[in-house]
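Pasting the structures here.
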Structure P
Amino acid sequence: MNVRLEWHGDELKDRVRRATEGGLEETVQLAAARARAVHPGWETRTGQTEASIQPRELQRERARSVAAFGYGVRHGVFLEYGFLGRPGALTLEAAARQHFPGLAARISRRLTTR
């Protein structure tokens, strides 16, 4: 008895990688947009700080991809974590807590649709 196996592993790995990277990018874009829109711990004066909150370029490594978002201005760290006894706003943390749990669903949606 002969059995013929058609190997689609490389194609599947590519599909999973694309779905994962797409889900990561969408997630950090949503989180960055939320952080720009909702920051109850600080008030904007010029809009520069809000505009600086952006997703970073996706970092592709051999076996993984890394996505991030954050402030593009130096004083963002003080707004986030506090300074001189003032509490931090945790703007980025709140945005991450809202959108990061949906990452698996975003990846899954990309895998189940063509």
Structure Q
Amino acid sequence: MKLCRYCNAELPSWYAKNKWYHNEEDKECRRLSKMKTSSSFYESIKESNNVLNDDIIISKLAAQNGLNIFIDCDIPTSMGFTWKSYTKTENKEGVTIYHLPSYSYELFADRKIKIYKK
């Protein structure tokens, strides 16, 4: 007994052994659903790379300027920092702290950041 790879309904026994779908519509729907799955997978990889790249940029800034020092936001932006990639956020005393794998940073209203080592 063979099942359709899209709708999981039983295929007739007289279908050829290499036929896996009821019709072309099922086949096309399966192809489109696989494309959506693979594109979301690649988006998650891209996001992971952004987080790692941002962590590298923050580590370079920390090495150049030190920790717990105010740094102008234009500096990391010019280095390719994305500002939307982080592993989690945390609110402490009304200030949002953005976490990366190795560092954390605070973003202030006057376009300054402060970097912390985890």
Structure R
Amino acid sequence: MSVLPCDGCGHVVHGRLLGFYPAMLHNGTRTQNKLRLCGECLVDKLRQHRDDWRDSTMLQSNDPKPHCYSCQHETDDVTEYSRFFLTAYVAKDQRRDYQAYYCRDCAAMVSGELKLHV
């Protein structure tokens, strides 16, 4: 049994909590968090963002035009976007890395949701 509660649901669970490490970069400032999630909360979070978090190993850099991965807002100025990174341990030795670009509004929403801080 885990001694600490899950940072997602607040319950103490049988077994290990899994590491969930989100970070956001914008104009040289990095915000981040370290969450310990039960398996169910980790899967729920990945499912919730399945359309905007891209697996780093599958990410293609040949997008025709930079855009927000959440709302699809497009601009030629990539400095308007925040860069999102996530490392999630779906099992003790199984690491998955994700990335995304977010416009200002979507970055603020995701930062609040994941409680990112300096």
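Quick note: the coordinates plus some simple rules give every number you see, no bench work behind them. Model, not experiment: these values are computed from the prediction.
One of P, Q, R was used to calculate semi-axes √(5λ) of the Cα gyration tensor in Å, giving 28, 15, 11; which? Traced to structure R. Structures P, Q, R were shown, and helix-only ellipticity at 222 nm (-39500 (n - 2.57) for each DSSP H run of 4 or more, over all residues; to 500) at -5000 was computed from R.
Relative contact order in percent (Cα under 8 Å, 6 or more apart) was computed and gave 33; which structure, P, Q, R, did it come from? For relative contact order in percent (Cα under 8 Å, 6 or more apart), the value 33 is produced by structure P.
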